[in-house]
Structure 1
Amino acid sequence: MQIEPTFSTHRMYHILRILKNFEVRSLNNSKKYYLKLLKKEICTIFHYPKDSVNYFLTLFPIFETIKFIESNEKQRSLTIRYNSLRKNPEEIRMELEKKGIRVFVLEKPLNIAGIISKNRLKIGGIPEFLTGYYTLQSIASLLPVLSLNPKEGDRVLDITAAPGGKSTYISQLMNNKGILIANDKNKIRIKSLVSSVHRMGITNCIVTNLDGIILPFIVKGFDKVLIDAPCSGTGIISHDLNIKLKNISKKAAVHFSSQKRLLLAAIDACNERSTKGGVIIYSTCSILVEENECVIQYAIQNRNVEVIDTGLKFGMPGYKKFKGVIFDNRMENCRRFFPHVHNTDGFFVCKLKKLFS
């Protein structure tokens, strides 16, 4: 959905111009007054609660906040991931083009995904999709797996795996060799995970339906662990505009406790003596510091781990301080992705190395 120019939007940009060229002597009102007026206009135009707008203004400068909010109103291009386990990506692209589906391949930073140009076909209902030649997946959701860097023969755990996009990509990079435990505690979502595993031709995956928090008491010793934590979804507002109607602070508080416990469980399940990794990837589709840097800081203080380079060559560094709270210096090794900066979903990726006890 694109916001059409209205009297309100003109007022908003007029207030922005005043703030940009603010001179106390030439105006009757204070800067604080115009900022308050701007917040009111944003809430009216874009239908955000006041607390959400206030939060965004703590993350970004005023003008960048507007860019972020406007980017959430734009529908992004549909993207797919080729499944090399089924067929060569170039052959898949050619077959899709025969059906009138043009795919623009993304060579950087990866060459296994593409952007679908506009077409009338239901891309999720044609034989090529049902056969598992490709899957619908956002570019940002591929990044945690790229950072995990799974290899043939690895023992990998995806502790919150449904609906299966990241798990099937892990197996694809492992070339179906090694072991992947794909776990999710939600019985309903497990169905979509199992369906994805079968459709994509995954043969090295064991699907489990357990609470991730108790997994280390059942099985551990993994070379690499991925946790894509349940979150507020503030990075994917463009996919679901209902997200912005909710009180993000309250929603973050709901997830914060489970995120911390899940991350500690992921660390406990990892083998620090592994010669193949001993790493944990924590990711969310949230831009909130409370769901990202705060969770990582908690893990650093409660487990023997350190933040290391994600290996991702783009993205913005994690915050080293926020609202007066100072985080570990290595937090800058984390990577943040914003809709208005990278033209992707909002995402957070952190790579932790488990150290010897």
Structure 2
Amino acid sequence: MNNIKVGSNGTTQTVNVKIQRIDKPDQLNGMVMIIFTDMQENIKIKQKESKGKKCINSARELELNEELKNTREEMQSTLEEMQTSQEELKSTNEELQSTNEELTSSKEEMQSLNEELQTVNAELQSKIDDFSRVNNDMKNLLNSTDIATLFLDKDLNIRRYTNEATKIFKLIKTDVGRPFTDQVSELIYPELASDAIEVLNTLSFIKKQIPTIDGRWFSTRIMPYRTFDDRIDGLVITFFNISDLKQLESELHETAQMHRSILNLSSDIIIKLSADGEILEYNPAAEKFFEKKHAVAINQNFIQMFVDEKEQKKIDKDLNKLLKEGQDVKFDIQVIAAGGHLAVVEWNVNVLLNNKKEPTGMIILTKNATKP
């Protein structure tokens, strides 16, 4: 299209418009290129031609052709650069796509790893909770036993202790990790540290009854601390309060002494028998009546020693019946007295019962027996 007038900066300008289809390169295939040529110069050239200056028109055409050629070359170069850029962009896009796939794969792996970590963390938390519960159970169990307990490591440093231990040692929380030999205690037990070292060296426990300065008594036991895999990892020292038992023991000892005095001083014949009829006690009055020393009679069967052989089965049956019935009665028994003489003696039979009301033996005594 030629001689097309267009507006330009408030004026009009005459141009030729040329539309050219682009076939190459492939990336621009199907596009068109529009070329605008200013016709003012052509008009001037025509005017000059009319004046006989045709040579200028030819020069201008050559110049325009050269500019068109340069423009085409620049466009071609630009197109080639665009093609190169597109190829680079395509390559970059492929790299980005590959990177994106790797990132996606890494994300999936990270997600899978995170799920595994969450599972492991949940398992660990469950084990921590279980351990905490077991630890609390053990702490409550130890404290509920009312047994003072010290847990020591191999260097005899305090690892743990129960509440009852504070009633023997002046312990506070900050003493954990300190040597237990530095602790002040109420025990009269100067060999405690040396006994602890001996147990560590020999792996054999030591058990002793130890008093305190305020009159209490404790059954003390020092044992090796063994782990689940059977390793020695310190000591366990327990202190069981046996003050009541020691008091009872003392009272029983006094009672035994009193009974012994009564047996020895009594003019009555007093004999204590087991459930099987063995002689367990035998006082001096019985020694005189039977003319059998205590050492000879003790632990012997009363019926076999002092009852005529013909009467033994009957007397044994009668005494067993009395034992089972658990009644205190008077019972005549013909016995072999001093010199082998037979004497019918009236015995007071007292059946002995344990705390379950079960018969454990009997005491037979008589006041009226005299030597035949």
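Bear in mind that the values in this text are calculations on the coordinates, not laboratory data. This is a predicted model, so every value here is computed, not measured. Cβ atoms are built from the backbone, for glycine too; each structure is taken alone.
If mean count of other Cβ atoms within 10 Å over residues 152-159 computes to 16.8, which of 1, 2 did it come from?
Details: 1: 23.1; 2: 16.8.
Structure of origin is 2.
If FRET efficiency 1/(1 + (r/R0)^6) of positions 184 and 304 (r between Cβ atoms, R0 = 30 Å, to 0.05) is computed to be 0.00, which of 1, 2 is the source?
Numbers: 1: 0.65; 2: 0.00.
The read-out was computed on structure 2.
Please state which of the structures 1, 2 yields -11000 when helix-only ellipticity at 222 nm (-39500 (n - 2.57) for each DSSP H run of 4 or more, over all residues; to 500) is computed from it. Provide the component values of the computation, followed by the final result.
Working: 1: -11000; 2: -15500.
Label of the source structure: 1.
Out of 1, 2, which one gives 3.0 for distance in nm of label points 7 Å out along Cα→Cβ at positions 16 and 320 as computed from the coordinates?
On the way: 1: 3.0; 2: 15.3.
Going label by label, the one that fits is 1.
Given structures 1, 2, which gives the highest value for distance in nm of label points 7 Å out along Cα→Cβ at positions 136 and 216? Numbers along the way, then the final one.
Numbers: 1: 3.7; 2: 2.9.
Biggest value here belongs to 1.
In terms of FRET efficiency 1/(1 + (r/R0)^6) of positions 96 and 248 (r between Cβ atoms, R0 = 35 Å, to 0.05), which of structures 1, 2 is highest?
Structure 1 gives the largest value of FRET efficiency 1/(1 + (r/R0)^6) of positions 96 and 248 (r between Cβ atoms, R0 = 35 Å, to 0.05) among 1, 2.
Supply the structure label, taken from 1, 2, corresponding to Rg and Dmax of the Cα atoms in Å with the calculated value 21.8, 71.
Values: 1: 21.8, 71; 2: 60.7, 196.
It traces back to 1.
Can you say which of 1, 2 returns 15 when relative contact order in percent (Cα under 8 Å, 6 or more apart) is computed? Don't skip to the answer; put the middle values down first.
Working: 1: 15; 2: 7.
Answer for the origin of the read-out: 1.
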